[in-house]
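Colleague: Take a look at these structures.
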Structure 1
Amino acid sequence: MKLVTFRPRGSSEEKAGALLDSGWILEFDRAIPACRGASVLDLLQHSDTLLPLARDTVARAASSRPEALVALGAVELLAPIPRPVSVRDGFAFRRHVETARRSHGLPMIPEFDQFPVFYFTNHLSVVGPGDVHVGGRRLEKLDYELECFCVVGRRVINPTLEEADDAIAGYGVMNDLSARALQMEEMKLNLGPAKGKDFATAIGPWLVTKDSLADRLERTPRGNVLHARMTAHVGGDLLSDGNVDQMHWTFAQILQRAADGVMLEPGEVIGSGTVGTGCLLELNGSGATNDRWLVPGDVVTLSIEGLGSLTNRIVEDPSR
């Protein structure tokens, strides 16, 4: 399923549903009595009961009542989970780490191969497709980061790699927007990133459940590997090109590390980190681009095969 959160045009009410192959959205409120008033997060938190109901209803969508179907063009898509329980972001792609460090005159850090790392970002600043309002110093060297994310679908602590994979509900596209000028300042103190990251993280346009990706997921001793090309376009220019399967650390390994001695809950988001070539910091450092950064009016489209395309426009906003 492609789980979505949307707002009908002219309404402030958030709705949960699934994008059908027909291009229509099946609104769970109208199609499934047991899901009335439920959010996508509620579905994940009651995955043993509500998710199977949603899956069965989507499979029978052709027989759904017409009033349960909503035209995609008649709604505003939000982040699939607008207020996730938490957002962790990993550091899983070796090429990105090597290139970024080399551009700062630093050697590859050996600890990268010893354990997967992550940082927490602001789960209350998650946005979906559409305009991203940015102001102040966040516009100095503003960058995109092309990433994949997974969402935890069941409670888990101290899992095996197999249990970690089983805890993943689905995957989507992430843009870890970064204010590089702020980030470079604060990380001189060996803590963070914080203000360089906490203003906006875009995820979407939907959450693709794991059962819909069986043809792309390969079981390995390190955990499942997702085979899916990743690209980034800015203003129509193809700038980034990679594949989720280039992750040095799998999502299962990152999740296992995150759940070491800690209970993870349904609705927690975990990002992959940036794919090689997946941000302007890296591209500028390698000479592929020349001091290029995002500016107001730029349209950024991040795409992952099987997961969709996440498009955001940068809007200058003095209040931010």
Structure 2
Amino acid sequence: MHLEIAPLQTSDIPAVIDLLATSMPTEAISEQKFARHILLDPNYRDDGALLAKVGNCVAGFIYVAVRDQPLNDIDARRGYITVIAVDPKFRRQKIATALLAAAEGFIQKLGRSDVLISPYAPAYFTPGVDVASYPAAVTMFSKCGYAEVNRPIAMQTDLWNITEPEFAIGARQTLARDGVHIEAYSPPLTQPILQFARTEFGPDWDVVYREAMQQILRGQASPARIAVAHQHGRVLGISHHDGERFGPIGVGANARHRGIGQVLMYETLQAQRFAGHRVAWFLWSDDRTAERLYRGAGFVEIRRFVILGKTL
């Protein structure tokens, strides 16, 4: 078997989409999703999107991203592998390890020393490897020196009969008496939201909320897509949805333990329900937050991932 590792070519994209559908069926990676998460990635480089070819057959694919403008000092040391797939017909022939070695070489060439799989926010397909759907991938990474960082979970809830519970109603009333407003996005809140997102949660949140506000202002989304808690011109918390996808949601460090998170969550879930959605889901939480915030709203675990890391 003659194996060639080469950069992705435009003519190869249909074959890669077919490969991903066969190798990663749980993710349902369409041509449009592939373009959004890879081809339109602002950090896209040809030698970061690599094919494994056996003759004229596309046997495998890997995508690795390194930010030109790191989010912080830790990010400045990292590269991110967001997807790796091998055609089932070509497995157990060391194709995955060859792709992984090429990706690691690409990361080192750009001066980075660490690799994460695969929380490259916001353009990740999954926040790690699904431990139930792809156990062989977890084993392969472990054999190649990758260690577990943490285990995020994905959750989902039914919106048909979602109602705000008494404790959230009481918290909303108390917050109102304290001068805290809970409302949908409006243009005067633009900069306070962006400043809050950057300061409290980082640049990737800035990207998500900036894009959502742009869509709202273009008339492509309802203002209720973003819920805001603010007091005296200062944002205390924000929540967001994109269709059925819930989040990200967050409350400032100095405003927690007042019920703001619960009120914002139900505000967004109701906005999703009124928009005609019947379920709400998200890809990333930890067990502690799930127990504290989400399970009470009927969220149940639907997937569990493992984030893996390695120092080169």
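Please treat every number below as a calculation from the coordinates, not as lab data. These numbers were taken from a predicted model, which means no experiment stands behind them. Cβ atoms are built from the backbone, for glycine too; each structure is taken alone.
Colleague: Once distance in nm of label points 7 Å out along Cα→Cβ at positions 59 and 91 is calculated for all of 1, 2, which comes out largest?
Modeller: Working: 1: 4.3; 2: 1.5.
With respect to distance in nm of label points 7 Å out along Cα→Cβ at positions 59 and 91, the highest-scoring structure among 1, 2 is 1.
Colleague: Moving on. Which of 1, 2 yields 22, 16, 15 for semi-axes √(5λ) of the Cα gyration tensor in Å, for residues 3-138 alone, as computed? Display every interim value, and only then the final one.
Modeller: Numbers: 1: 38, 19, 14; 2: 22, 16, 15.
The structure behind it is 2.
Colleague: Compare FRET efficiency 1/(1 + (r/R0)^6) of positions 51 and 171 (r between Cβ atoms, R0 = 35 Å, to 0.05) across structures 1, 2 and report the one with the greatest value.
Modeller: Max of FRET efficiency 1/(1 + (r/R0)^6) of positions 51 and 171 (r between Cβ atoms, R0 = 35 Å, to 0.05): 1.
Colleague: Identify the structure, out of 1, 2, from whose coordinates Rg and Dmax of the Cα atoms in Å, for residues 67-162 alone was calculated to give 15.7, 53.
Modeller: Working: 1: 18.2, 60; 2: 15.7, 53.
Among 1, 2, the structure yielding 15.7, 53 for Rg and Dmax of the Cα atoms in Å, for residues 67-162 alone is 2.
Colleague: In addition: Given a value of 1.62 for Cα Rg over 2.2 N^0.38 Å, for residues 75-122 alone, calculated from one of 1, 2, which structure does it belong to? Working shown, then result.
Modeller: Values: 1: 1.62; 2: 1.27.
Structure of origin is 1.
Colleague: OK, next. Can you spot which of 1, 2 the value 0.96 was calculated from, given it is Rg/Rh (Cα atoms, Kirkwood Rh)? Could you put the intermediate results ahead of the total?
Modeller: Values: 1: 0.96; 2: 1.01.
The structure behind it is 1.
Colleague: Determine which structure produced the value 1.5 for distance in nm of label points 7 Å out along Cα→Cβ at positions 43 and 267, calculated from the coordinates; the candidates are 1, 2. Please report the intermediate quantities before stating the final value.
Modeller: Working: 1: 1.5; 2: 3.2.
Attributed to the structure labelled 1.
Colleague: The value -4500 for helix-only ellipticity at 222 nm (-39500 (n - 2.57) for each DSSP H run of 4 or more, over all residues; to 500) was derived from one model only; which of 1, 2 is it?
Modeller: On the way: 1: -4500; 2: -9000.
The read-out comes from structure 1.
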